[in-house]
Structure P
Amino acid sequence: MCVLFTVPASPHILALSTCWNSHRHTEGRALVAEVIELGFEWIEVSHGTKISLLPDLLGAAESGEIKISSLHNFCPPPVEIMMDAPDAYEFTSAKAWERQRAIALTQKTVRMARRFGTDRVVIHLGTARVRGYTAKLEALAMAGQLYSREYSDLKLKFVMEREKASAKALDQVRAALDQVLPVCEEEKVRLGIETRSHYEQVPTEREMAILLEHYKDCPWIGSWHDFGHVQRQANLALLDHGLYLDQIAPRLIGCHVHDVKWPMRDHRAPLSTGGVNFGQLLPKVPEGLPLIWELSPGNKRQDVEEALIQWAGKSMA
């Protein structure tokens with residue numbers, strides 16, 4: 001096998017999410033071979049990874065062919081959903097049976113993480129019961145109206161409505177997590193609460209602080225920083241990216257790394273669009289944590305190869 005690149009020495013674990021290439025493969029070991037040829041030693045098994053690929057991936061992990069940094073909920077995906085849909089079931093759903101399905105699938109993912117030999121699972125928490133205005137704000141930003149009166153009025157309305165919906169969403173989230181945590185304790189697996197791209201999603205910056213404080217004595221709850229997601233909210237003037245990362249860094253258990261084409265096209269190869277200031281932000285990430293390149297399948301292999309060269313050349317990792 002010809003290895004085209006060697007991932008540079010790093011104070012962090014550099015991994016590639018299977019969301020980039022799992023759709024192209026019918027055999028798990030072929031997926032692993034492609035990742036290894038790029039120079040990665042680690043993968044995150046993502047929510048869109050087909051169940052049929054999992055036996056081979058488990059075998060590759062058990063034999064030491066590949067290392068597993070983390071799993072992304074839901075993994076395995078729900079058999080009744082015919083597409084990649086990590087938010088098909090939410091802890092914040094208005095329907096009790098959907099909340100319970102989300103809990104059961106998360107418990108299953110935690111057990112699968114232990115089978116893969118990793119102690120990290122990335123989770124989405126859900127969406128607050130509020131009208132979502134993120135797409136409208138993004139459209140205004142695209143039209144050059146970021147600081148217009150229309151934009152400011154809509155953003156203020158959105159923030160106020162979102163705040164009113166917060167308490168109920170957090171109650172539902174805590175109720176769900178409290179059912180998952182006994183399985184985490186049993187399997188010795190941590191949950192990384194992922195930062196999200198849409199302001200209607202849970203948690204907001206304030207909600208993340210509340211949840212981390214609530215679970216401050218729980219070793220199985222931490223934060224998971226998604227650079228692209230947070231940058232999208234920063235682009236809409238909803239938060240300060242650096243300050244948010246500073247706040248959650250002490251509780252971080254991992255990160256998703258991808259770039260953003262302004263204002264909202266995310267999951268681009270790192271350093272490809274200049275939308276995320278990795279030079280400023282990465283030093284805030286504690287050493288030893290996994291940095292998962294979570295890339296859209298639309299990134300060509302050449303995009304990934306070129307990004308790795310830039311990453312090594314700029315000593316970003």
Structure Q
Amino acid sequence: MKKYLLLLLSFGFWAQAQVKPIISKEAVIRIETELASDQMEGRKIFSEGIERASAFIEKEFKTIGLSYYGDLKNYRQEFLETGRPANNVIGVLKGKSKPEEYVVFSAHFDHLGMTKSGEDKVYNGANDDASGVTAVIALAKYFKELDKNERTIIFVAFTGEEEGGYGSSFFSENINPNQVMALFNIEMIGTESKWKKNSAYITGFEKSDFGTILQKNLKDTNFKFYPDPYPQEHLFYRSDNARLAALGVPAHTISTSKMDSEPNYHKPSDEVSTLDLDNMTEIIKAIALSSQSIINGTDTPSRVTKM
């Protein structure tokens with residue numbers, strides 16, 4: 001009986017050790033719902049709502065167990081913009097063999113705030129860009145549990161994107177771009193792309209081989225990354241990736257937003273109920289898988305030479 005019990009216990013420990021980290025739909029729903037709630041009051045920069053959003057992201061990073069960035073004493077990278085205090089939220093997973101080489105996952109946590117007219121006064125920004133921040137938090141938990149990153153991973157929620165990229169500008173000015181091997185900026189992944197489910201596009205696809213590497217890493221899956229189908233919109237230059245890309249970093253945005261037909265874009269109707277959370281979860285999983293060879297140092301995307 002004792003030998004049988006020991007065998008069961010040993011098997012239990014072994015089975016537990018074999019459980020891989022997962023990106024669950026339940027976690028995606030929880031994070032997304034909180035970030036896009038009315039309590040956040042649209043997360044406009046310099047508002048009480050964005051302070052609540054920052055505190056929520058900081059709490060998530062603490063729960064995951066991320067380290068602080070650089071010489072910061074907490075997860076807030078604070079700065080002044082137009083004389084007013086603002087902050088990015090940053091957490092770090094130190095690399096095992098290449099700690100001085102960085103891979104960045106980013107999204108912006110600010111949005112448009114509130115409107116004084118109409119019944120629905122909150123610009124919830126569920127897709128823009130609570131979806132991206134949800135992805136960053138979910139990826140942070142995944143890679144922390146995986147515990148195999150050879151390069152240092154930086155997870156950052158930028159502020160002030162809607163006002164002109166304040167947060168990403170400050171971040172870019174205070175990091176050595178030569179140490180940043182790649183930046184995955186995640187922007188509006190809550191709706192299906194023009195190719196429907198299990199697909200997304202990469203802005204500035206032709207400016208480095210970043211997208212080609214991601215495609216290679218997904219070749220045995222049913223997920224597909226495409227080049228940006230909306231070149232006339234100049235999306236590569238319109239999100240937080242552009243600041244580091246201007247410094248040569250292979251910094252690209254991953255999105256599914258149908259820029260010619262998104263009915264809730266920059267409207268109070270951009271709410272969680274309008275998102276495809278199953279598909280969004282699959283997109284986050286695909287980003288995790290597609291980034292593996294960059295994170296482990298096997299692949300290094302070419303630098304951006306022409307903006």
Please state which of the structures P, Q yields -13500 when helix-only ellipticity at 222 nm (-39500 (n - 2.57) for each DSSP H run of 4 or more, over all residues; to 500) is computed from it.
P
With distance in nm of label points 7 Å out along Cα→Cβ at positions 35 and 251 as the yardstick, tell me which of P, Q scores highest.
P
Name the one structure among P, Q that mean count of other Cβ atoms within 10 Å over residues 155-162 of 15.4 was derived from.
P
Which entry (P, Q) yields the derived value 6, 27, 36, 24, 7, 0 for P(r) over Cα pairs in 10 Å bins from 0, in percent:
P
Which one of P, Q has mean count of other Cβ atoms within 10 Å over residues 123-130, as calculated from the coordinates, equal to 29.0?
Q
Which structure, out of P, Q, was volume of the Cα convex hull per residue in Å³, for residues 163-282 alone derived from, given a value of 117?
Q
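Just so you know, all these numbers are worked out from the coordinates, no wet-lab data involved. Being a predicted model, the structure only gives us computed values, none of them experimental. Cβ atoms are built from the backbone, for glycine too; each structure is taken alone.
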